[in-house]
Structure I
Amino acid sequence: MDDILVPLTEELGVRYVPSVGFQSITNAIRLLQRARQLGKPARAFYISDYDKAGHKMPVAVSRQVEFWMARFAPDADIQLIPLVLTEEQTEKYNLPKSLDGEDNVELDALEALHPGELENIVRRAVEPYVDQNIDRKLHTAHAEAYWSVRDKWTALTAPHKKELTKLQKTVRAMTKKYQKEVAAISKRLQRDLAPSRKQLAKLERKVKHCWDEFDPELPPRPEPDDAEPARTDILFDSSRPYDEQLKHYKLRSRRNGHG
């Protein structure tokens with residue numbers, strides 16, 4: 001399903017982690033590292049076939065995340081949600097089961113019989129976690145910051161700008177009388193300009209000092225809305241006590257007949 005999931009996850013701005021068979025321990029650790037680095041809640045949606053291995057895959061990743069959390073991201077907020085294929089989906093979409101008596105269903109069957117439905121399921125699952133207005137908020141914050149800095153810097157340097165303008169007039173008046181004979185008296189002109197250069201250097205130091213001390217108060221950078229939908233299909237939740245989390249693993253096994 002990469003032809004569907006790769007462009008879709010790129011569009012939605014979420015990370016896609018494909019795997020042949022069970023996910024590796026390394027990928028579970030990388031999930032923890034990303035959660036710690038970003039400092040935000042992590043929500044993982046698991047997609048697999050509906051078969052014996054597919055039932056165990058989300059549990060295997062959950063147990064790895066659970067085991068390595070203390071070492072790599074002890075304060076992380078992580079949830080793992082089996083998204084596709086579930087028993088309810090096989091019945092809802094009337095997907096054909098294998099002929100080996102195991103009631104297995106391949107993921108390809110969903111796309112073959114219901115084109116576009118896999119994309120719809122993923123999109124519906126992810127969109128509640130995406131703030132559609134964040135680009136507008138960032139643009140507004142950028143504009144506010146720009147004008148705030150510009151206005152404060154203009155006000156702060158106004159006296160120095162006035163002094164610079166006065167100094168420029170003095171220099172222009174002085175150089176004007178030398179224009180016709182500038183080639184002959186270049187050395188003399190440079191000597192006469194020396195005091196102005198010293199003043200300019202002093203003025204530059206003043207402005208640099210202003211810049212070093214310049215620390216305007218900017219509006220806070222907008223963050224995406226953190227509201228997320230209430231879910232009842234969360235397999236792993238890092239906030240659960242061990243005993244409660246174990247109940248969810250066992251409940252999944254009983255539901256899928258692989259206890």
Structure II
Amino acid sequence: MPSQHEHDEKFGHQLVLEKLFNKNQLIPRLREEFDLPIFKKYFVELGIPVDFGINLMVQIALHKRADVSTMVGVLRKYVDDAQQAANYLMTAALNGILYWEPITRVFIVRFAIPADVQLELDKFQFPLPMVVPPQEVIENTDIGMYLSKGFISLKAMYHHDEDLCLDHINSLNNMKLCINFDTVRMVKNKWRNLDKQKPSETRNDFMKRKKAFEKYDRVTKEVLSLVLMEENSFYLTHQPDKRGRTYCKGYHINYQGTAWNKAVVEFYDKESIE
């Protein structure tokens with residue numbers, strides 16, 4: 001049994017991790033980077049609505065490169081119609097907010113996310129394993145975290161106040177888990193179909209997939225190191241879907257993920273089977 005001091009330290013660490021998660025929700029965190037007086041003033045001078053302009057910078061920072069239809073699609077809700085969105089995009093491109101490549105007909109990011117912000121987002125924008133048992137889920141707006149609320153069911157369209165089997169969620173949430181670091185060291189993490197380009201994809205898309213995996217693999221190792229700091233014990237929270245199937249919320253650490261993800265997660269309390 002951990003001492004009260006050890007419990008208090010772990011709980012304090014858990015609150016820090018949750019604050020980092022709350023701070024690094026993707027869109028709000030990126031808005032902070034671009035919601036600056038210098039950009040606001042420039043958008044006013046160009047006749048571009050400030051909210052549209054800031055969201056434009058957020059979206060192109062996320063996409064890096066995107067065609068007209070993609071950018072109009074994600075920004076359409078901030079203006080009266082699609083043509084107006086396209087007009088504002090071209091005005092922004094002609095005045096240095098983002099680049100326009102006329103040959104490939106794509107917009108290209110000019111003001112990228114700072115490297116230190118990107119590192120924080122990579123690590124903390126998804127729920128991390130909990131280093132103390134999750135808070136008891138007693139109603140549909142509990143998710144097991146101590147500083148965050150939200151509906152327990154997976155998709156917004158299925159949020160409701162009707163009965164859900166919360167006892168089952170609490171039982172899964174209280175499973176103490178650990179990482180098999182022998183497997184981490186000896187078995188290489190991999191995604192399928194990264195050995196060669198698919199017949200239907202471009203070379204650029206293939207390289208994007210490879211880079212996405214390399215980033216995921218790197219950040220996963222960093223999250224694993226956070227678990228190791230807490231004596232290799234953690235908990236994962238869970239959510240049901242509309243049919244009652246239950247999913248653990250881990251992204252980098254998830255016993256329902258790839259074969260490698262499944263292999264590295266074990267029960268903390270082990271028993272021999274005879």
Structure III
Amino acid sequence: MFTAQAGLGNPVAVVLDAEGLTDDQMARLANWTNLSETTFVLPSTGEADYRVRIFTPSEELPMAGHPTLGTCRALLDAGVIPDRGHWVQETDAGLIDIRRDEDGTLNFQAPLPLISDSPIEAAALSRILGGATPADPMLIEIGPRWLTGRLSPADLDALRVDPGDFLATIDPKVSTGINLYAVDGAEVHVRSFFDGGGVVTEDPVCGSGNAAVGVHLLRTGGASELPSTYQARQGRYRGRDGRIKVTPGDRVWVGGSAVTVVTGTLDY
């Protein structure tokens with residue numbers, strides 16, 4: 001996801017027909033794939049095109065960005081949903097609108113954000129980040145809850161997260177992780193860190209993290225420095241080079257390309 005080239009972006013496994021699977025079976029399969037997320041498609045309980053449940057190897061998420069678009073792409077490629085250019089996905093975080101732009105990219109409209117002060121004092125946050133001090137850190141809940149702040153391009157590039165301080169300080173029940181960005185000309189560069197089961201993990205490309213950045217830019221006035229729809233890049237430090245299209249607003253739109261690279265049948 002967030003790439004048109006196999007081997008880049010951020011992969012997601014999609015189970016196209018999850019009817020009959022128990023919660024435990026879904027959780028165990030997501031743990032077995034060991035991808036950042038595995039999704040399970042079910043019939044909608046209302047008037048959406050489909051319902052999706054999203055699991056990491058260790059927990060279920062109410063909503064996440066790249067699994068949302070990756071699931072839609074897989075359903076389109078498999079001919080499960082009509083190719084009409086606009087769809088509604090049901091999640092535990094509510095209904096998510098998805099649309100296809102003329103360039104073929106898929107885009108989702110993020111939930112309404114909830115914004116609060118940083119739950120971590122500035123000195124502690126700087127210590128976690130090896131001395132870097134983000135501007136205007138705030139907790140942005142947009143499905144996941146990202147502690148989001150802005151750095152200079154040089155500080156973002158040189159960033160070194162202290163794993164001990166991170167794991168001791170970041171409570172995943174309060175914050176999904178730390179989400180940092182820098183503006184470089186007309187582009188935004190993003191890095192997102194979370195507790196990946198006792199190990200600090202950098203997300204290759206994060207849809208919800210980029211949505212939180214769009215909210216942060218709008219809230220702090222930084223959106224005026226950029227085009228109304230700007231390109232973000234993420235994943236260089238994971239060898240992925242993800243490209244994300246972001247349109248800030250009351251509801252942020254996040255999009256990008258996606259490509260199906262593996263299809264098959266699971267005997268499970």
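Taking 0.25 as the value of FRET efficiency 1/(1 + (r/R0)^6) of positions 12 and 52 (r between Cβ atoms, R0 = 35 Å, to 0.05) derived from one of the structures shown (I, II, III), identify that structure. This value belongs to structure II.
Where does the value -15000 come from, among I, II, III, when helix-only ellipticity at 222 nm (-39500 (n - 2.57) for each DSSP H run of 4 or more, over all residues; to 500) is the thing being computed? Among I, II, III, the structure yielding -15000 for helix-only ellipticity at 222 nm (-39500 (n - 2.57) for each DSSP H run of 4 or more, over all residues; to 500) is II. Work out the source of 49, 39, 33 here, i.e. which of I, II, III gives that when Cα extents along the principal axes in Å is computed. Traced to structure III.
Throughout, read-outs are computed from the coordinates displayed, never taken from laboratory work. This one's a predicted model, so the numbers in the text were calculated from it and none came from an experiment. Cβ atoms are built from the backbone, for glycine too; each structure is taken alone.
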